[in-house]
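Novice: Right after this note come the structures.
We did not get these values from a lab; they are worked out from the coordinates using the rules stated. Predicted model only: the values in this text are computed from it and were never measured. Cβ atoms are built from the backbone, for glycine too; each structure is taken alone.
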Structure P
Amino acid sequence: MPESVSLELGGRTLTIETGELARQASGSAFVRYGDTCILAAATASANPREGIDFFPLTCDYEERMYAAGKIPGGFIKREGRPSEKATLTARLIDRPIRPLFPDGFRNDVHIICTVLSVDPEVDPDVVAMIGAGAALAVSDIPFDFNVAAVRVGIVDGEYVVNPAKSQMDASTLDMIMAGTSDAVMMVEGGAKEISEDQFLGAVAFGHERIKEIIRVINELARRAGKPKRAFKLFLPSPSLRRFVDEMFGAEISRAMRVTGKADRQRAFDLITRDEAKRRIVGHPLEHELRPLLEDPKNQEFDKCVKAREEDELRVMVVDEGIRPDGRRLNEIRPITCRTTIVPRTHGSGLFTRGETQIFTAATLGSISDEQRIDGLGPQTFKRYMHHYNFPPYSVGETRPMRGPGRREIGHGHLAERALVPLLPPADQFPYTLRLVSETFESNGSSSMGSVCASTLALMDAGVPLPKHVGGIAMGLILKDGRPGILSDIQGLEDALGEMDFKVAGTVDGITAVQMDIKVQGITIDIMRRAMEQARDGRLFIIGKLRETIAQPRRGLSAFAPRMYVLEINPEKIKDVIGPGGKVINKIVADTGVKIDIENDGRVFIAAPDGESGEKAKKIVEDLVRDVEVGAVYTGVVKRIMNFGAFVQILPGKEGLVHISQLAEHRVNRVEDEVNLGDTLTVKVREIDSQGRVNLSRVLTGENSHSK
């Protein structure tokens, strides 16, 4: 029979049901929060996947446009590839649960969260994360630590759980966090320069709400959960582990202390399966272990070597206070920075920290270059986009180049979040901004390197950033409960350590965070120490950025478009566009500019140079300018009649100079005074009740007619 549990959370009712929908999955949960509804299904394969040395977990977040009462656009009226939002949400579901499965678990697990209904005030991402945790809790899949998630905001100085979308504009924090009853497993968010204490307070506040959700998930699992199945775990042989420690322990210890990444890898490459087979000859365990070493599909030897590497790293960091590259725990690798790396980009920056090197190019575009977001919420536009690329050569590898994966999308999103709070508003800097970070070399925290390189590129482009934004990645090594907190972690420390904690911000506060925990037991006290150490590192890095470029360039690149913004009466938009776009198309053809007009009357002109921009600006101003009685204009004779000449004084606006107003003396024929195409200076005498403009000629020496 279906079972459900409910909880009041953030002013709404959270309801989790199981037993009615998706009953053939290993476990499923239907979650409703407000009017947002998610179906989460978790399924495990019956048999383990052969020949792999990793846990094959797949998490998918499926957006359905019907959930928002929409029909997909385009020719193919069905959902296609996942949106960026869907990709980022799938990562959020994956990251906190992956470390909590048993070691050695090799059965495929697939978690699918499908959005069935969307409340405009409730983002489905956190609801999906709760659904994934609940589906695992009631399933027969081995998963001992139930997980839940919340969003935390700070509105009017108060922490708010799962703030409504309408509250987020006023919030100085947008943070998603997930965890178990005992520990925080994942944090992801952006902020408007909040302090470390505010961030830690938000984590503590959010964890208490997570515990409340887990209590009702536990109750649902007690009432409707399936008995956990017995699964085979592929754990390395204890005897093989002892053999590796005995035969290769000293070599692993020496290799771990080689400072250069490439040299260290070459030292590790000498520790091979073939060498192990040579050394096992005559060993007391030869009969037991040789089959493991002879089987090419068996990965136990490599796992034993990695386990020994982890132990050695714990000894070095916690007991000896040193790191594989010889640094102290809080020491940052050497940093070099440059700007204006290439000539034709609008701005560029190169940030090198140790063996991590990021190049970022900034491009300025017009308002029409904004990215349109067609998702489950209202249609929105992004004027700032950050894209991150990670080619295989950056880590000395070869592999096929494909489109951006989840990691690339996630890193770009994190760097984007870090910089958004410092960008000038559109009314002060009316440009669309696209930054692309290319990873030229990577050995740890290329995403935070992207933040730093992007600050350089933006300032090099003349974007008026008020402050520098820097980023640093922190790590954690635990040994017997004792922590070693690492500043500016490299790839090896990330792979073997217990925490990857990225913090970006200015000298005044945090703008973005991302934390992933691989073990249980990270306390708020450890996080506080990590935050304090991260702030010291961030300020050091910002100092290096300041030494390179202290403030944004005064002028834009010669290759960047010039933007002009006009505000016109919305009723006059039709005068600028013209019938069938005739007028605006002619302006574009004559000047080479790009024009975008908003419904509120704002006109954005993007020009390749100042001259064409000023020309287009004047044309638009003239098109919407009202003719004033008593004003003097210089116009062109467009038509000649027996009774006078019609002069165009503004685009689309003509007035009549009566024959009696062409000269001080009597004029018998209009053609005696003016010809078609002549330029005349005229004054507006009157505008009659029918809107007709009557002019008189202003006679001066330089404006007199000459045939």
Structure Q
Amino acid sequence: MDFATRIAQLRSRHGEAEPYGAGMTAKQPLPQTADFVSNVSRLRAEVERHAHAYYVLDAPTLPDAEYDRLFRELQTLEAQHPELVTPDSPTQRVGGKVLDGFAPVRHAVPMLSIRTETDTESSGALAFDTRVKNALGTEDEIEYACELKFDGLALNLRYEQGVLVQAATRGDGETGEDVTQNVRTIHCIPLRLQGCDAEVLEVRGEVYMARRDFERYNQRQREKNLPTLVNPRNGAAGSIRQLDPKLAAQRPLSFFAYGLGEVRGWALPATHGEILDALQRFGMPVCAERAVVRGAAALAEFHRRIAAKRDALPFDIDGVVYKVNSLALQQQLGFVSREPRWAVAHKYPAEEQLTVVRDIEIQVGRTGKMTPVAKLEPVFVGGTTVSNATLHNEDETRRKDVRIGDTVIVRRAGDVIPEVVGVVSERRPANVGEPFDLFKLLEGKCPVCGSTIVREEGEADWRCSGGLFCPAQRKQALLHFASRRAMNIEGLGDKLVEQLVDGGIVHTPADLYKLGMSALVDLERMGEKSALNLLAAIEHSKQTTLARFIYALGIRNVGEVTAKDLAQHFGSLDNLFAADLEALQQVRDVGPVVAQSIVDFLAEAHNREVIEQLRAGGVSWAEHQPAAQASLPFSGKTFVLTGTLATLSRDRAKERLEALGAKVAGSVSKKTDYVVAGAEAGSKLDKAHQLGVAILDEAQFLALLDNV
């Protein structure tokens, strides 16, 4: 029985005719019976099972929208009966009041650090193995458990009868801080262990932020002109130590278990490796990059193997950890200076170093984005020599107050572009340069093509406005120009565009219409037949529509739908050229930002020149008098297409609707007028039923089109 069926049965069993929120309020609670309580418990377990599959196993069992819907169902059921809420319910992960501070937690078993082996060569593994053998008085090969040394924040998770009751930081090893509310927001940490009812089981591990999550979070922050995180490690530690759990919940955190603290009522396995296997069975996330090996040579090989894939790992590590696998031998070896003799962290080269900014240059990207780049005194960091580091954008550079002459912290992790993460202010020289000003530095002109640079209101990035002309944007401009929904030049893909641009054959889209056989046949993987096919596709593309041509120009913020609206509204390219900001904003769905993008693009003489060259090269389209929006039969109507139509493609259906003045949206809302449902219609059809939106089958839709 699937989850949705179980929900439906739960409703019908108690006489509920419609979903919660549609007709039932807190004044109409469900009758609480033993059967109802049992079903809520099963529902809660099912939600947690799907969450475990998503966050821990990375193998989702439901679409996100369906999981969200079921989660809301559980929230509503618990809101109806608060007495049924349990600490391990998935609904209790986010919430709680803002804390005044963190309460101290005395660790039942101290969270001690382990010795660090700074020799990053194979000899570091040999030195550890020698110390262990000497301490045990044996020449026999020792069995070791090998793991990764995560770069995050150590946590102690206390479970009682399998339920998470407390989470604490390491602190000074004896006393940490109670961060339970924040840890509950980390979805991969189970609130209840599976198949473990030990009186007490303290699980120790590392909370971390994956590189991808770190980059996405910082990108979102930059787009909102908000502070970014310095690095994943500080991001993880800072998130856990947020006094507001709701703020902590906004940070994308993960967790790996690697050991135990206090244990009562559970029989320990014989080895550390078996402990990790047991924790995994209980539902704890345990890193798959681990091994049980024998002898120093195998330790060194593990260190080398992980070093080779370190850049490809989805998270940061600063070394590997070796532990004597046998718990009996661990006890025999004991501790020295509060560090276990039976474990060591074997480090890798540091990923952060200090260096000096010699200059700041501006790099122009494929889309015209301007990126400040720090030119550095070369420094060895993350296993390679770094002499350039990104500063992301003007706002980020100013926020960090990076100036020429500053001593800065440079970070390189994995295949992430090296970046400046901070300035060492106490080392700033007296004659340091002025605060960074990109527009002033460039005198308002693109350093590559000389076109005016622009920055939209609320945007973090400056951009070059010479999209059709700027050499830095050539490849991107050509690929967009030739794409299927633009000029539809079949056969003009990435590899060929690279050859045409790198070989100096094509500089602007207009040059495509000057190509001949002699320029093509000598290109790699371009025989006579392929060249003829490409030339035919280019020739065929000359006959297009005004909407496609406008879209092909690649004007920022002008997508396919906006291009169609502009073509329909103005009727000709000359009318569009003559439009000012006010006139542009008379077009449907064109606001100040889009209008300014069009004005900036067309104000650039280079772009106008390329457009005229395209027209002179034979590119043409039918023009008409501007259409009055009010006269179109579907003006003001919004349609959504879902499923497969037998008699016409989705694109063709969209074109016909838009030609009649309709807006074709991608999702169903209260503002939707009609949903056109073909075969195998999905969640959009369900949403239409839920909102009471008019639904047309294919026959009704075609009849509607034919009768206008």
Structure R
Amino acid sequence: MLYLAEELAVGGAVVALLYAALLIRQVLSRSPGTARMQELADYVRQGADAFLRREYLTIAPVAIVLAIIIGLVVRPYGLVALGFLIGGGFSAAAGYIGMGMTVRSSARAAEAGRSGMAAALMVAFQGGSVLGMAVPGLALLGLSLFYLWTQSPDAIIGFGFGASLIAMFIRVGGGIYTKAADLGADIAGKVEEGIPEDDPRNAGVIADNVGDNVGDCAGMGADVYESYIVTALAAILLGTFLFRGAPQYVAYPLAVGGMGIIASIVGGFAVRGAKSGKAMAALNRGLYLATAVAVVLDVALALTVFSADGAMAWAMAASSVLGLVVVVVIETVTDYFTSYRFSPVKSIAEASQTGSATNFLTGFAVGLKSVAPILLILVVAIGVSYSLGYRASPVSCAGAGICDAGVYATAITTMSMLSLTGIILSIDAFGPITDNANGIVEMANVEGVREVTDELDAIGNTTKATTKGFAIGSAALASLSLFIAYQQEVGIDYVALGKVAPQYVLTDPVLLIGLLVGGLLPFYFSSFLIGAVGRAGFKMVNEIRRQFREIPGLREGKARPDYGRCVDISTGAALRELIAPGVLAIATPLAVGVVLGPVALGGVLIGSVVSGLFLALLMANAGAAWDNAKKYIETGQYGGKGTPTHAAAVSGDTVGDPFKDTAGPSINSLIKVLNTISIVFVFLFVLLHA
């Protein structure tokens, strides 16, 4: 059974990568447009490539030093460190592959817009699907082969830590880059100069378009890749620790991932025939079909893998279906709070009529309100999945401890959610492609296409927001499973040393200290990121002002701005600002574990999930709502562009940008880094305090 599931996982991964290669060929066969459109696309591609190269060269020494430390300290010596390096390398590759394709798709999507909405959406979706297929393909292939080779839970913990740490750096760096450029271009261009978004006279527009790719493509690709890895890792660890390594429990999560890839490919074929005003319906068709196919495949898989235990087979089938339902519900709720088709975003646009203050307050209130329904969804998912496992395996649930099968069922629900990464990430990467296509249309002065790309751009903002909700929700559920795995590892290590395993009780002051420290971390971590965007944005605004002031004929469109200078400002700021949040994420769990011990560190892990989940959802949803309120006004509502109402909405968007694209989505990476580094070094902490 172990090898059957491994074959399904590896087979699904290979299919995903082959399909991604086919999509690359199809997209690149499309016309890239006029010479001017190609020139602009090349500027963006070169800037994105240069940034990622510099970022990877900055991260590499940190990764090498950590690998050496892990190799010397963590058993099995060398193998965990190797897993760390391979996991990190695949994470970097996932980001680069996706970004490399999106920067080559934008001009082709813009050119396809001449033929109408359906053609433009198809090119953008196919370009995004390269990232959508590459991420689960690389994740499943790397994790399955590495586990098959090592047969070591400890080694794959290193794999997960490498994926999490590198993804956090890519997400943070890309987030700072993109929002510094966006903020500067909006304030100095749209607000102060009164020129359109993506106007070629604005020196910040190329940096802004580069940022869409390094933040929303490379950053999100690495982020979802590590979510996928960590979720599968948590389920594998629970199968190993709770069921004594029974093959079906260890391998089943990987097979679920393989089924999700097939379902995502089938769902992608339904994204066709988009019409003006109904383009979102085409993307939703793909998601719904992928979900339906995954339901059938997952039920069949569970009944096959657990055929010897009918109750457990149906419990695993139901847990898988529950995860798929959670994806659709989270997507629907996030769409409601972030799309200008619905009242929350319209209320922000209406509030903009009385200025920036009411825009800010209404947008923040929408973000706060949006957290509640998503939290309720996750509460139901945890409760129902746990109950399914509990009822299916009463023997393993006997006694006062945690039910083995109940916790495992929750992990399977989370893995089922992540199994739809292919279609979810394809829809997400569609967003930055259409954003860049819109910019190219404006800068190249392409006639008759702006209406198409404007609508796709607005839809892209919503799809990016729904993917962030999906990533944040899955991170919270995965972290619950990782915490149980951490507890199990602590108990095993205590017993191995001849000691009694510790208890995690709220009356223990050490645990309470850990909870408070963990609750603080997402807030303090976010302060670094938002502050970094503010500092870099300050430099960007002043540089764009300087160019308008000092370059003769720039305002009149008779001279070209120095785009490269703004690219350099964003690049330098992003790389400088990586250090502080990275040190915070790595040093805090190490310090708490060494000084206060594994119980306090357990408190840190739970505290960071509770506060981080709320903060991340608030920022991601509020930011997207502010952005789409601005776009709603730009359709002509409340006076349209160039009015005080529009200026207030632009100000709200600039506040929301670092919320939704820098700090918010980086929190789920922080949470997973805290969990994986804690498990990697857990024996050291136990040894010091047992």
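Novice: Tell me which of P, Q, R gives 6.9 when you compute distance in nm of label points 7 Å out along Cα→Cβ at positions 264 and 464. Please list the in-between numbers first.
Specialist: Working: P: 4.5; Q: 6.9; R: 2.0.
Structure of origin is Q.
Novice: With mean count of other Cβ atoms within 10 Å over residues 424-431 derived from the coordinates and found to be 15.0, which of P, Q, R does the value describe? Display every interim value, and only then the final one.
Specialist: Numbers: P: 15.0; Q: 9.5; R: 30.6.
Going label by label, the one that fits is P.
Novice: Starting from the value 5.9: which structure in P, Q, R was distance in nm of label points 7 Å out along Cα→Cβ at positions 304 and 672 calculated from? It would help to have the intermediate numbers written out before the result.
Specialist: Values: P: 11.7; Q: 5.9; R: 2.7.
Of the options listed, only Q reproduces it.
Novice: Have a look at P, Q, R and say which one yields -0.53, -0.72, -1.22 for log10 I(q)/I(0) by the Debye sum over Cα atoms at q = 0.06, 0.07, 0.10 Å⁻¹, as calculated.
Specialist: Structure of origin is Q.
Novice: Please state which of the structures P, Q, R yields -0.75, -0.82 when log10 I(q)/I(0) by the Debye sum over Cα atoms at q = 0.11, 0.12 Å⁻¹, for residues 328-551 alone is computed from it. Numbers along the way, then the final one.
Specialist: Values: P: -0.54, -0.64; Q: -0.75, -0.82; R: -0.83, -0.95.
Going label by label, the one that fits is Q.
Novice: Once distance in nm of label points 7 Å out along Cα→Cβ at positions 240 and 496 is calculated for all of P, Q, R, which comes out largest? It would help to have the intermediate numbers written out before the result.
Specialist: Numbers: P: 2.0; Q: 5.5; R: 1.1.
Greatest value across P, Q, R: structure Q.
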